[in-house]
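Values quoted throughout were computed directly from the atomic coordinates according to the rules given, and no laboratory measurement underlies them. Predicted model, so just to flag it, every value in this text is computed and none were measured. Cβ atoms are built from the backbone, for glycine too; each structure is taken alone.
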Structure I
Amino acid sequence: MPGKTYDAVIVGAGVIGTAVGYYLTKRGIRDVLILDKGYVSCGATGRCGAGVRQQWGLEMNCRLAKMSVDMFAGLSDELGEDIEFEQSGYLVLAYDDDTVELYRKNLKLQNSLGIPARLVTPAEAREIVPVLNIEGLVAATHCQTDGHANPFKTNFAYAHAAVREGCELHTFETVTAIETDVKGVRAVATDKGRYETRTVVNCAGGHAAEVGKLAGLKLDCFPERHQILVTEPYERLFDPMVISFVHHLYCQQVVHGAFIMGLGMPEAPGFNDDSGWEFIEAMARAVTSLLPILAGVRVIRQWAGLYTKTPDAQPILGEHPDLPGFYNAVGFSGHGFMIAPATASLTAEAIACGCTPELIAPLDAKRFERGDLVLEPNVV
């Protein structure tokens, strides 16, 4: 209803935005409006690989990931819709001794936090993924409780639950201005109306910096294309997500038999979401060097989505220091889906309690200006 006052207005109806809306309602804040200039899952969520891993090198990331995995495990029951979460594991490959030593260090951290990852030999890696080419492989790490979910079903499950709990969801409505006064956020204007609120949550993905600009803020994040493909369904070959930082790729066979795979390629910042032959040729070369049996599998579809990158490839979370009432949950740099439950829940906690949870305090929007980058070694 144009002109209505809301406790919070969320910009973006991807998995982060709809989850923030849901978790706000669980904290008793039900007068919430979720806005999207497109539709639910039209952005990064609907184009992501939807892997969920806990194998990180920073304690903060390990904690966020483990918290999310624990939440994912019960999410289908909690939200009342099957999100197809499968704990089929992640196998992360290492091709030199330095990487193995880094992984050993990471494993100590992960194990201390209750993440059951382990180091495996090339032979053991091949037992886990029988079709894996282990030539040149020195070792790998494996965590069986990592997994994968359906991004569309997860996003819609959060959206449906948020609406059931009292949120309003407006799609195809574009934010045109964010009004402020001496107290902070005052209202949100769109192409269809104006809504008074003292709380705005920026969950706009690749358009996060644009939303920040509407509020007079400069956010250090930018969109960058990432390409993915999906194959025809195939006989069951392996369960875990296979990751190689050397090959810049990930590949997983999902529950319906298809393979989903992505490849990191040099990209200029921008909103280009085309996917072309250069990608599919590079993807084919890389994945068949690791998994030769896939050479004969037919590609059904390829597409591109936008990572929202930051200078340290870590998200921007919490209330902006320069504008009371303006919260960010953006800049996930390709890892938003896997930590969506935790970050959305903590964002809702920050709004409801009026203070930033300690776990996400280092991820404030001003850290880049201070030079306090949060660097993570395990990024693909």
Structure II
Amino acid sequence: MNKLPLACAGLLLSTSAIAQSSVTLYGLIDEGFGWTNNAGGNKAYQLQAGYVAGDRWGLKGVEDLGAGLSAIFTLENGFDLNSGRLGQSGRMFGRQAYVGVKSQDFGTVTFGRQYDSIVDYVAPLTANGGYGGFIFSHPFDNDNLDNSFRVDNAVKYSSINYGGFRFGGLYAFSNQAGGFANNRLYSVGASYSGAGLAVAAGYLQANSGGVNQGGALATDDTNFVAQRQQIWGAAVTYTFGQVMAGVNYEHTALRNPVGSVYFGALPPGSTFLKFDNFEVFGKYQVTPAVQLMAMYNFTEGSLDGGTGTTRPKWQQGGLQADYFISKRTDVYAQGVYQHVRQADGTVFNNAYIAGAASPSSSTSQLVLRVGIKHAF
């Protein structure tokens, strides 16, 4: 029997299948040198990777299913460039890991470890989420604009673009027998972009986040542990010529909080902790290759503890300059200053910029950085 025709037919079928599907390798590497003026009473000089944008590599896949449908997946690994260690508490694909179906007419449904609606919709219109990265976070990244946590066991819907308007939502299961609502999370968000204007809003609620490893927020992957965490926020930017100006507000409320990875345990008997973040920022595109950015944020907090109520207040300002050597490579310099007051000797008494070597020994802290970023 002549097997050549069969082999040729198999090759053609295989080529046809490959032509309708693709897998893309991508990544980003960000490395820099940082200086902190007061880290526990000492100056700190450090190599710091992934501060403007987290170091990553990933795989994205798509297969055309016909009738306007596609199967999609993303597997995205985070790592520390300076040590080679896995990021996100040692997860192989800790940044994102999901599979789903995309419709040209109705939107996308995905399943797995994913970003919440605050990250998807509000964060891109802020100084932290859109430009400056880690050190531009609001105190303790209380609103998750910097993606301190991802969401496990999540089902997400993302709409198509309706003339600049998009919306979506996410629900994450507790995966706990007899504890459906124990460590679950849900969020919704929407955005509009057109004629230089961009607007976004989002809401998130986590019930008993971080109380166990198998729920929506894993114990080793959350910045706060509380009976209930709620975040809502809104952001607006407007671009006119070479200038972009933005303003945003985020409110975070934690019922019966236990503590945080930033400051440890809260005083026994703490019943309520909240943060209100008010930010203004601007960007100036000096040339196609050079951009400047400035930010000011005021955060008002309130902690109802066992001995009364404390109302700390943080002021934070930041500057950043960015020079793009090419479309994929840029060098940057950035600095952030923070001052806290009215903390009354609590865990909030010392300034602590996200990404600093450690909390300051005083109520003020300054972090300066220079770095290089390359995407592939």
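Overview of values
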read-out: Entry that produces -9000 once helix-only ellipticity at 222 nm (-39500 (n - 2.57) for each DSSP H run of 4 or more, over all residues; to 500) is calculated, selected from I, II; value: I
read-out: Mean count of other Cβ atoms within 10 Å over residues 48-55 derived as 25.5 - corresponding label from I, II; value: I
read-out: For Cα extents along the principal axes in Å computed as 88, 58, 44, the structure of I, II it came from; value: II
read-out: At a computed 14 (relative contact order in percent (Cα under 8 Å, 6 or more apart)), which of I, II; value: II
read-out: Structure from which 0.65 was derived, FRET efficiency 1/(1 + (r/R0)^6) of positions 64 and 184 (r between Cβ atoms, R0 = 30 Å, to 0.05), options I, II; value: I
read-out: For 16.9 (mean count of other Cβ atoms within 10 Å over residues 72-79, calculated) the corresponding structure among I, II; value: I
